[in-house]
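Novice: Input: structures, listed below.
Values in this text are rule-based calculations from the coordinates and carry no lab data. Here the structure is a predicted model, which means the values were calculated and not measured. Cβ atoms are built from the backbone, for glycine too; each structure is taken alone.
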Structure I
Amino acid sequence: MKLSEIRKDYSSKSLDIKDINTNPIEQFRSWMAEAIDSEVPEVNAMCLSTLGLDGYPNGRIVLLKEVDQGFVFFTNYASEKGREIASSPRASLTFFWPQLERQVRISGDLSKVSGAESDAYFHSRPLGSQIGAWASPQSTIIANREELTSRQQAFEEKFATEPLTRPTHWGGYRLTPIRMEFWQGRPSRLHDRISYQMNPDHSWKIDRLAP
């Protein structure tokens, strides 16, 4: 089948301004809860897009780990994405839940979470993932898989005899939104799109957008 021939018409739900929460984070919580209840696979997977050091946008899939006043994820601060965030601490997140015919786009400013928050999440991870945070020089060139395995074994031996602490180069970021958009698929590509834009007084301006 040609890519140009692949089509899907959306018709399961609708989205109207009168039915949504005036706070986009609360609206997101509602949609996330529905996606979890619907057993959407990898429900917390999101595309994190940052500005590359070469000036080109750079996207990758990461996992959302908390929603509070923003959206929290964890990574290696020395990784490609970490270096990009240090250079330009703004990013966007995109969620796509095809089973519900929904998409959410979020843009905002990034800041590191506190050391205590990073410690708490780090120690909640499986042991292998904690070791992996030490073993992987994320985004750097390595010769082969054996190099990574060797580093893993070395850190397993190291932490067999001493406390396993969080590496200082690993931790969380919080994206504080300034703009959010909720997209609900509709028939004939006439989709519902509701946008939230933060006002100077930190209230939210809500609009319907043409699809």
Structure II
Amino acid sequence: MFLAIDTSTGTGVALVDGTGKIRASRVLEDTRRHVEVVGTFIQEVLSETGTAPAQVTAVAAGMGPGPFTGLRIGIAAARAFGQGAHVPVIPLVSHDALALEWYDNGGTGELLVTTDARRRELYWSRYTGLDADGIPVRVAGPSLDRPDDLDATETARLADGTAAPHRVDAVGIPAGALGILARRVQTTGREHAADEALYLRPPDIAAQGPRKRVS
């Protein structure tokens, strides 16, 4: 069993079995309630399927891109569950789950995925399909841009007559697809994403310098 957790946009939790079937899933698009619901969602998908924590063989963690506040909650939950259950945590790029779901459902050609980065910016990734192992082929991104800048980049890139990609402006990450991706990555021995959050922007709070002595 693969437990999948993503909080890069809203909150998504799913349980995927060894055949790649989604056994249970929960999703909430609200981007402010990750702490309130992620633990409950984990309990619910395990209870719904009659799965004990010891039966989970790996945890898929969506590493973003995503804003700091929400993204770190899902990653922390995945790491805590993995540590408690003594199972590996498989870090994955969250956008890859969107691409996998789209291509698995019959999508063809180039795909542009975007999610809300707030501050009037977008996270984006571009794909060309699935490889022989069913893993999305990401050819650009994840990156961060203002909508107008992304549109200008795409317009310039397509100036030679290349067909425009299908675009998915997502409001959530399908945790079930993230779990399926984790299974494919693990069973084929493919390299997973780096084990670090993809914030793609510097922190708001800079480190403070040495305090001045007051005489």
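Novice: Which structure, out of I, II, was distance in nm of label points 7 Å out along Cα→Cβ at positions 7 and 127 calculated from, if the result is 5.6? Mind dumping the intermediate values first?
Specialist: On the way: I: 5.6; II: 2.5.
Source structure: I.
Novice: Then there is this: One of I, II was used to compute distance in nm of label points 7 Å out along Cα→Cβ at positions 15 and 103, and the result was 2.9. Which label is that? Walk me through the numbers on the way to the answer.
Specialist: On the way: I: 1.0; II: 2.9.
The read-out was computed on structure II.
Novice: Still on this structure, please answer the following. Among I, II, considering only Cα Rg over 2.2 N^0.38 Å, which has the greatest calculated value? Could you put the intermediate results ahead of the total?
Specialist: On the way: I: 1.18; II: 1.09.
Looking at the calculated values, the largest one is I.
Novice: Thinking of I, II, which structure, once distance in nm of label points 7 Å out along Cα→Cβ at positions 79 and 159 is computed, gives back 1.6? Don't skip to the end; give the middle numbers.
Specialist: On the way: I: 1.6; II: 4.4.
Answer by label: I.
Novice: I have 1.1 for distance in nm of label points 7 Å out along Cα→Cβ at positions 63 and 191, calculated from one of the structures I, II. Which structure is it? Spell out each step's value before the answer.
Specialist: Details: I: 2.6; II: 1.1.
The read-out was computed on structure II.
Novice: OK, next. Using helix-only ellipticity at 222 nm (-39500 (n - 2.57) for each DSSP H run of 4 or more, over all residues; to 500) as the calculated read-out, with -8000 as its value, let me know the right label among I, II.
Specialist: On the way: I: -8000; II: -10500.
Clearly, the read-out refers to I.
Novice: Between I, II, which one scores greatest on distance in nm of label points 7 Å out along Cα→Cβ at positions 55 and 135?
Specialist: On the way: I: 4.0; II: 2.9.
Biggest value here belongs to I.
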